[in-house]
Each structure stands twice: as C-alpha cells, then as structure tokens.
Structure I
Amino acid sequence: MATPLTLNTARGADGAPRVVVEGEIDLSNIAEFTQAISNARDGGREAITVDLGAVRYIDSAGINVLFNHADEVDRLHLIVHPVLVRVLTISGLTKIAIVESAQARDGSDN
C-alpha cells in the first residue's frame, strides 16, 4: 500500500515550475514524486522549486530523485520542513541545490 502523498504542480510568481508536496516520500510513492517533478519541468532545464515544507520524512529513494533532478536543471530550489534540513545537508544535496527551511521562509514552527 502506497504512503499517502499529495502533489501539486504550478508556476511560481516568477514563472518557474513549482511542485508542492505534502505527506511522506518513500519507495511506495516514489514513481508519483518523480513523475510530478518531471511533468513540472516538461523536459526543460530551467530552474524549479520543490516545496517540501509539509514533508517530515523522505527516504533515500526520494533524496536520489532530488539529486537526479539537481543534475538536470539550471537550479533546484528546495523549501523543506526544518526536520529535513540536516538530512539533506548530510546527504550532500545542499552542495548542488538551494535548500531553504520552510520555517525561515514563513516564520512558523510547523
């Protein structure tokens, strides 16, 4: 059974693709997560924002998807729940993507 995951794609105020994710990202729903990012990019290399501010858990499969897309776009901007900042830093993702705490962005404690 797949872990519940909500994915919304749109264009940000700057016109760049944006994916907003809610739930947990794991092997059971990784295909949906991958497809949402791919669809938002529509094959382009332009910058993309992935908002993980409502995600408190991401497994290695999800982190690998982010690494893959970071290599394929001009800039990957991640807005993440504060509990994920350390995990993404340790993984090395902060060296190739912009990782911003959702708490720093909106001032909430989530």
Structure II
Amino acid sequence: MTVQVSTVGRLQSLLDLYRSGYRSPVVDQTVGKLIALEIAQCRTELQRLVARLSAYEQQYHMTSDEFYRRFRNGELGDDMDLVEWSIFWDMYQATEKRLAGLVKQAP
C-alpha cells in the first residue's frame, strides 16, 4: 500500500526540521526559487485580470472598485456580465493578496 504524502505534510516536515536548527543551502535556494516562480505567476495572472477588468470598466464607464461596491449594495442588478465582473474582481483581489504575502517572503 502506497502512502500519499501531501505538500502540506512535506512543508511541515521541513518547517519542523528548520525549527530544530537544521539548515540546508539547497532547501534555502529551492524555496527561494519557488517563491520567485509563484510571484511571477501572480504577476502574470494580475496582468490577465487587469485586461479583463479594463474591458468591463470601459464598457460600463466605472472603475472596478466602484462597480464592486455598487454591485454588492444591489444597485446594479444581476446580469451575467456583472456577475462575471464581480468574479474577476474577487480573483484580482485574492491574487493581489497572495502576491503581497509572497513578496514579503521573497529573498
């Protein structure tokens, strides 16, 4: 029987080792590269989302921030375009938050 080890479990094992004093330049370098890759991926995703949001902003003549506030207050209805816009805005906000957290950890 094969035991599947999760990524979280593996990371927890490394964290436990580091907390006990273990150090490895290979692990340090690898984690740094992983963070850099994730940062690059977030930035690419943000560019894609900005393009989508900009199209809605031009079509509806308002910023995404203003739209979202008004949409959440029930002022704009629930057309599919507006629901999609709100989803893209949520994705943008979540990606920005993820990027900010990663940048704090960047080497």
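What follows is calculated from the coordinates using simple rules that are stated; it is not laboratory data. Source: prediction; values computed, not measured. Cβ atoms are built from the backbone, for glycine too; each structure is taken alone.
Could you tell me which structure in I, II was used to calculate Rg and Dmax of the Cα atoms in Å as 12.7, 37?
It must be structure I, since only it matches.
If you work out mean count of other Cβ atoms within 10 Å over residues 54-61 for I, II, which one comes out largest?
I
As an exercise: distance in nm of label points 7 Å out along Cα→Cβ at positions 38 and 62, calculated from one structure in I, II, equals 2.0. Which structure is it?
Answer for the origin of the read-out: I.
Assign the value -10500, calculated as helix-only ellipticity at 222 nm (-39500 (n - 2.57) for each DSSP H run of 4 or more, over all residues; to 500), to the correct structure from I, II.
Clearly, the read-out refers to I.
Given a computed value of 22 for relative contact order in percent (Cα under 8 Å, 6 or more apart), which structure among I, II does it belong to?
I
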